[in-house]
Structure 1
Amino acid sequence: MDFSELSRLASGHVEARIIQCAVRLGIFDALSERAQDSRTVATTLRVEPAATELLMNALAALELLEKNGELFSLTPVAATHLVRRSPQYLGGMILFDASLWRCWEQLPEAVRTGKPVRPPNMYQDNQAETETFINAMDSLVKARGDVDVLARSFDWHAVSTLLDVGSGPGTYPIELCRRFPLLQATIFDLPGTLQITKPYVHEASLAERIRLVSGNYRHDSIPGTYDVIFLCNIIHGESYDENQRLMAKLYSNLRPGGRIIIKDHILDHTRVTPPVGAVFSLLMLLTTESGRCYAFEEVKRWLQQAGFSDAQQIALPRPLTSSLVIGTK
């Protein structure tokens, strides 16, 4: 690493805040139809013209807008991921990251105390927070193409029953059911989350094939027996011991020969690589009781102690930053 890279890392919050601001104000949406000058955009969005020009110049410098004379237009990546009506819109995730701004501001306090700086409630106490969080998960998965990768990384043709624990918006079971007509899915999640999930399922016209079951996997029983159990971004929010208990519980929900599929940031033995997992562990410090990202050997140990065999890790291709860990009953 040289000085320039260090400087870029140390000031990375500036670029993030510029993008978050532009998404919140609707800058990219205002340019979705045609190139416009900054004053026209400011008038449309009812914001101050001179300040808007400064923001749009900065976005052009970040290569999210193109500037030709006084006219601004979208770059391809902005048109694909930053316009609300795009099927690969990332804005939901960007706005969720913006909502965590104050949490990151308190990182020194979290490191001093080892305690979260916000209620570790999985965003369940406030409906607006719940909606922001759940919509962010849907936005990220669709923008990045996670379901396409998952569909290719496992043979779903022989799977008839799927349990998705902590599914959030239900993006994975919805898309998998669309691709595999014989698949029936059950989503088990918290009641506040399922209020957001239900419209996603109904909009997809899959209410007859996707069952919603309310509960807390930490202490509630989970009904049914399944061919596959899927946990996406669940283990990083829980302690080592809670994850061990969860694997033991889910073992009883699988038929013989069934598979458990865990998708998460899986670290190597150093807990430094991949870097995104090491960094993400700090977000878990800020927002959960004792969550973090785990190494493959730790996940493998939970599965073996629960009775699973043949635990294997499958690295997923970029732009995904996670892996699959699969165990067999």
Structure 2
Amino acid sequence: MMKASIFYDADDFRIEDINTPEIGFGEVLLKLKACGLCGTDIHKAIHKTVNPENILGHEYAGEIVKVGEGVTKFKIGDRVVGAIHVPCFTCHYCQRQQYTLCPEFKETNIEPGGFAQYIRLSERHVRHLLFKIPDKMSFQYASLAEPVACCIHGQKAADIRPGDNVLIMGAGPIGLIHGQLLKNKNVSNVIISDVSAYKLSKAKEFGIDHTVNIKHESLKDVVDKVTKHEGVDTVIIAAGVSSLLQEAIQLLRRGGRVICFSPFDKNPEVTIDAGRFFKDEISIVGTYSVSPYEFEEAILHISNGIIDAENMITHEMTIEQVGEAIALAGIPDAEVIKVVIID
């Protein structure tokens, strides 16, 4: 038996004893050492988009405590990190390197979820989406690999070049990771907007060039000043507010691109200037999740300090505090960036 934090309602998480997963051929059993709290976990809990008795959590890092027959790549005691979904690598989408659109992608999963003491990783996970943690990296830092890899995946769609000007809308964990990755790409300016003074102060700590509190400043005025009225080359929308899309298009340079990185709210219909698609050759691209090909880069970025893991992780809490962690992270003005659930 093992302990798990089970979701029943937005403010009702219960620690219960459940069966420890059994592993089969090619599989491993992982003892969770750290699991990051993702924005999707917060959204699922607060908006109740998952059924009761679910176990959330997928930004996992841990130690292998049991290996199934046929596993040769890993052994008991290995410290590893991985992702939640695995593509098939052979379908229409996988052949076009659109791995997250694979019909089998969302059908694969970890069992039961990261907010538990142990998880089972399938043979496909073990073969394609499990990576060793560097010896000097903590489990807490390693748990950032999944969101960092997601951001790397998203930026691939943007074709960001040195010298570009980029706007990030939203200074939560994802927006701040995007900002740190962009500074490594030698872009001219990174602008980030939010309503939280605390989050914007963290953005300054991470070296992001321009912060805009949209409660008090005009984002358009700042973009015009920074870009000499040309507009930004790329906008990354890292907040689930559909109306941001309309504003993003208005702030975009000719030939620019909007990356929709966050699931939008329940009223996703917005009015946009469709004429810009033809006359200005702009584009809007959605990106979701991560493929197996961004993880090693993500681990390197954490190892070499491009991602400031120490300052990203503002809270470490226990499995008994998952509900409390979600409530805290769901407060817009709370002084919290990344919460990691630790063993």
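No value in this document is a laboratory result; all are computed from the given coordinates. In this text, all values refer to a predicted model and were calculated from it rather than measured experimentally. Cβ atoms are built from the backbone, for glycine too; each structure is taken alone.
When Rg/Rh (Cα atoms, Kirkwood Rh) is calculated for each of structures 1, 2, structure 1 gives the greatest result. Which structure, out of 1, 2, was P(r) over Cα pairs in 10 Å bins from 0, in percent, for residues 71-182 alone calculated from, if the result is 12, 35, 35, 16, 2? Of the options listed, only 2 reproduces it. Among the shown structures 1, 2, from which was the value 13 of relative contact order in percent (Cα under 8 Å, 6 or more apart) calculated? Going through each structure in turn, the value belongs to 1. Looking across 1, 2, the calculation of helix-only ellipticity at 222 nm (-39500 (n - 2.57) for each DSSP H run of 4 or more, over all residues; to 500) that yields -7500 traces back to 2.
A value of 140 was derived for volume of the Cα convex hull per residue in Å³, for residues 15-110 alone; which structure in 1, 2 was it taken from?
Working: 1: 104; 2: 140.
Among 1, 2, the structure yielding 140 for volume of the Cα convex hull per residue in Å³, for residues 15-110 alone is 2.
In this comparison of 1, 2, the computed figure 0.55 for FRET efficiency 1/(1 + (r/R0)^6) of positions 31 and 231 (r between Cβ atoms, R0 = 41 Å, to 0.05) is attributed to 1.
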